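Quick note: the coordinates plus some simple rules give every number you see, no bench work behind them. Bear in mind that the values here come from a model prediction, so they are computed numbers and not experimental data. Cβ atoms are built from the backbone, for glycine too; each structure is taken alone.
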Structure I
Amino acid sequence: MATKLLTLVIEDADGDQSSVSIHVSSEGVEDEDSLLETYLTPFWDAIRPLVNGVLVNAMVNLSYDLSVFTNNTPTAISDVQEKALFSFVPCNRSARAVRFSLPTVKESIFTNLGAGKEVDMTNADVQTFILMMTQSTDELGINTTDSHGNDLCSVEKGIALWKG
């Protein structure tokens, strides 16, 4: 059975935001609007008395059994703290760049045979990823956007980001 992740974004008086995520069963709920109507009010009514912040956004994410998909087998050296940080530019250049952090990256996607600090933009796998993020609309009928709905048109840069 598919579950959905209901995420509530709560903002404090300084404008800082934090999110609370709740997995919910989506059985009998046909679309995101119905799910928000069904679950948002009861959950917010239960959370609201406990917090001083204001609810500024609510989102729904799908969750499915991925056992039927082609997937990777994690290698012994994979580490979620080893990331590549991509900065995508919205078509509306007045909007801020969108940062996308990709965990467990292969060192081979970086310059200098993996020893560099920048993503090798000539790498075929990197180019495929960038095309998916910036031009997916034409072929797949889906759109990658920033949080304001501006389409993503290009990648500004990609860098190594090691946490830990």
Structure II
Amino acid sequence: MGEIIQDRIALYQLGKSELNSLHELELEISYIQDKIRQMESIINGGSSNLSGIPGRSAKEQSTRIAELADLRDQLDDLYEARIIKFLQIMAQVNLMPSDTKRQLIKYKYFMKMDYNQVAKQLANPPLAYDYTRRIMREAVIEFASTMIKEVRNSPV
């Protein structure tokens, strides 16, 4: 009995980690976007009169422009990684046997709804908060199980 509970906890953690990885990529993207805006502001703020602004030599300005190009490359890579991760996760979600649990995952992790909003989407009158969370846990476990089955069944 204890092993079954530990297996379910491990599946839940695996599923949650995989689903949250998309959100983590989005946070990284947001961070890089902010850095790009800051760098553009610094570059544009000093472009009108480079020699008249202390500490803004042409060499420093060209270094900042190169840093900005690197940030934009990083952002492109993150966009690509996010698309790939999204497609991988959606492929796994679409393999889940339960329609309701598939919808739960989509509402919570792709549409960024909280549990109360998800409960309203699933039933009228809305499901209880605790019941919605319990179903969501089951959905995440089912997602992880589907993921593991796919890995085991895929050719090496």
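The value 1.01 for Rg/Rh (Cα atoms, Kirkwood Rh) was derived from one model only; which of I, II is it? Intermediate results must be reported in sequence, preceding the final value.
Working: I: 1.01; II: 1.20.
Of the options listed, only I reproduces it.
In terms of relative contact order in percent (Cα under 8 Å, 6 or more apart), which of structures I, II is highest?
Greatest value across I, II: structure II.
If distance in nm of label points 7 Å out along Cα→Cβ at positions 82 and 106 is computed to be 1.2, which of I, II is the source?
On the way: I: 1.2; II: 2.1.
The read-out was computed on structure I.
Among the shown structures I, II, from which was the value 4.7 of distance in nm of label points 7 Å out along Cα→Cβ at positions 18 and 122 calculated?
Working: I: 4.7; II: 2.0.
It traces back to I.
Taking distance in nm of label points 7 Å out along Cα→Cβ at positions 58 and 90 as the quantity of interest, name the structure among I, II where it is greatest. Don't skip to the end; give the middle numbers.
Details: I: 2.4; II: 4.9.
Of structures I, II, the maximum of distance in nm of label points 7 Å out along Cα→Cβ at positions 58 and 90 occurs in II.
With Kirkwood radius over Cα pairs in Å, for residues 42-97 alone computed per structure, which member of I, II shows the largest figure? Don't jump to the answer; show the numbers that get you there.
On the way: I: 17.2; II: 14.3.
Checked I, II; max of Kirkwood radius over Cα pairs in Å, for residues 42-97 alone sits with I.
Computing helix-only ellipticity at 222 nm (-39500 (n - 2.57) for each DSSP H run of 4 or more, over all residues; to 500) gives -5000 for which of I, II? Could the numbers behind the result be given before it?
On the way: I: -5000; II: -27500.
Considering all the candidates, the number was obtained from I.
Hey, log10 I(q)/I(0) by the Debye sum over Cα atoms at q = 0.19 Å⁻¹, for residues 66-113 alone derived from one of I, II reads -0.67; which structure?
Values: I: -0.80; II: -0.67.
Structure II accounts for this read-out.
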